[in-house]
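S.K.: Once you scroll down, you'll see the structures, which are given as structure tokens.
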Structure 1
Amino acid sequence: MADDITHARRDDRPEESRRVRLSRTFDEDAELYDRARPGYPPQLYDDLADLAGTRPGSRVLEVGCGTGQATVPLARRGCRITAVEAGPSMAALARHNLAGAGAVEVVTAEFEKWPLPDEPFDAVVSATAFHWIDPAVRTAKAADALRPGGALAVVRTHHVRGGTEEFFVEVQRCYERFDPGTPPGLRPPSAAAIDGSDHAEEVARSGRFGPTVFRRYEQELTYTTADYLQLLRTYSGHRALPQAARAALLECIAALIDRRYGGRVTKRHLIELGVSRRR
């Protein structure tokens, strides 16, 4: 459920209220989210099996399953999954997508408030969702959910430099015009500038896990103008804008893609998998 770093915004309200407010926007149009958001590369699931033990028969707790984009591949690999999703519309669509996929239960609940079952899990997996969970709760509760030696696997997605680079420079003028909270001159970072140290340090501070092992995957996806606008409509920062400002912003972006880039742009993603074993 991550938003594009290029489109980050300032917000003077407390961080917790902002996090909660933005996290709720995804449930407003679960079908659009399911249709527009890209999945994860197949190699990620191979690495999850090797590093986190998500093999046939393993008990997996998924935190923030969304519409099941990571849940379906894990279920097809034979994992026994309990997936927790706070948004009722997202959870309902996940159940639909997972029908017949295997031994999966989708629970509609906030992970912070959900009572852990007595039997521990072999792995806790969270795909582009862990950052929406209360930082004071997420790592400790994940450790509580795991058996000794079980694995916490966190997937994070970043927009990085590459693809149609000049577009992502030019498009900032649209954001600065219609979203005054946009920091001036914002640019996607290079993939090399993202090292996962913030996540590794958070996990280490808990004292509950060993060192975090990372795997990284880069992919470029090309979007038509219509497809790119659909993707943007799934980002919480865009959804949180006033309707008139959001409509004007998307119109500005569409005009730029059509006029200057022939109706297509390519975006480069870095997908980062971090796996930590419970002590």
Structure 2
Amino acid sequence: MIHSMTGYGKSVLQLPTKKLTIELKSLNSKNLDLNARMPSLYREKELAIRKLLANALERGKVDFSIYVETTAEDTSTQINTPVVKQYIEQLRNVVNGDEIELLKMAVRFPDALNTVREEIDENEWQIIEAEIKKAIDDLNDHRLDEGKVLEADFRNRVNTINAILDDVIKMDPERIEGVRERLNKGVEDLKDKFDENRFEQELIFYIEKLDITEEKVRLKNHLNYFIECLNSKDSNGKKLGFISQEMGREINTIGSKSNYAPMQQLVVQMKDELEKIKEQLLNVL
């Protein structure tokens, strides 16, 4: 079962003094390209978060964010009371003013406020980590839903290529006979004597060069293998990409060998379907 690399996950956690919103956004990428944004308090956990995301998401351009909203009287900034009092005393010696005005001036001076560095509470972090995992699960559910849509589209297009290939197979005897008739007519138009045995040998050699039996068999096998990989429990984006490349080679060879306009039209239709498959495969995990 395939997964898309596109997805969105979100989890909201309400703690006693703050509300955390965890968001994950993912787009397609050849490798894991992770961008993490979070408050400085949680920076020491960034490596652990990156490892968690890498193991769970594998590939994709991933944006991870933690937003914090304070919901209670909890602040890491405190008034440096002794310093503020000292400033007020000094200001009284300079200007006359009431206590409130002096206080307003004092708190603007350096060191009037102390910012206490918060430490992560490990019990709290375990709760936050569980919420990050919920956001990851939410993202993966979204990826799976997107993957189901892609899978249905792949199956339809592979079935279409298969049906067109069947038309190519049915048309092949007609094509070979058409080639034979054109060659015979060309020889007759020469109005010259020729060695019929030598001509027959050359005709057989020429028709063998136009033979597409191997290409038809290989393309059929690639189409079956593509469906087999879709039925796998794993999301095989890279493998499906390799198979589609092989399908393209066989379709191109059939087109170059066909030498028959109706068959070349069918080849163009197969190419069109395959290109749409390749475009969508860029988004498969």
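S.K.: If mean count of other Cβ atoms within 10 Å over residues 44-51 computes to 13.6, which of 1, 2 did it come from?
M.R.: Matching structure: 2.
S.K.: Computing P(r) over Cα pairs in 5 Å bins from 0, in percent, for residues 220-267 alone gives 5, 22, 31, 24, 14, 5, 0 for which of 1, 2?
M.R.: So the calculation was done on 1.
S.K.: Right, another one. Thinking only about distance in nm of label points 7 Å out along Cα→Cβ at positions 180 and 236, which of 1, 2 has the largest value?
M.R.: Ranking 1, 2 on distance in nm of label points 7 Å out along Cα→Cβ at positions 180 and 236, first place is 2.
S.K.: Another question, then. State the single structure among 1, 2 that was used to calculate Cα extents along the principal axes in Å, giving 56, 37, 36.
M.R.: Going through each structure in turn, the value belongs to 1.
S.K.: Here's a follow-up. Please state which of the structures 1, 2 yields -10500 when helix-only ellipticity at 222 nm (-39500 (n - 2.57) for each DSSP H run of 4 or more, over all residues; to 500) is computed from it.
M.R.: Derived from the structure labelled 1.
Bear in mind these aren't lab numbers, they're just calculated from the coordinates by the rules spelled out. Remember, it's a predicted structure, so these values are computed and weren't measured experimentally. Cβ atoms are built from the backbone, for glycine too; each structure is taken alone.
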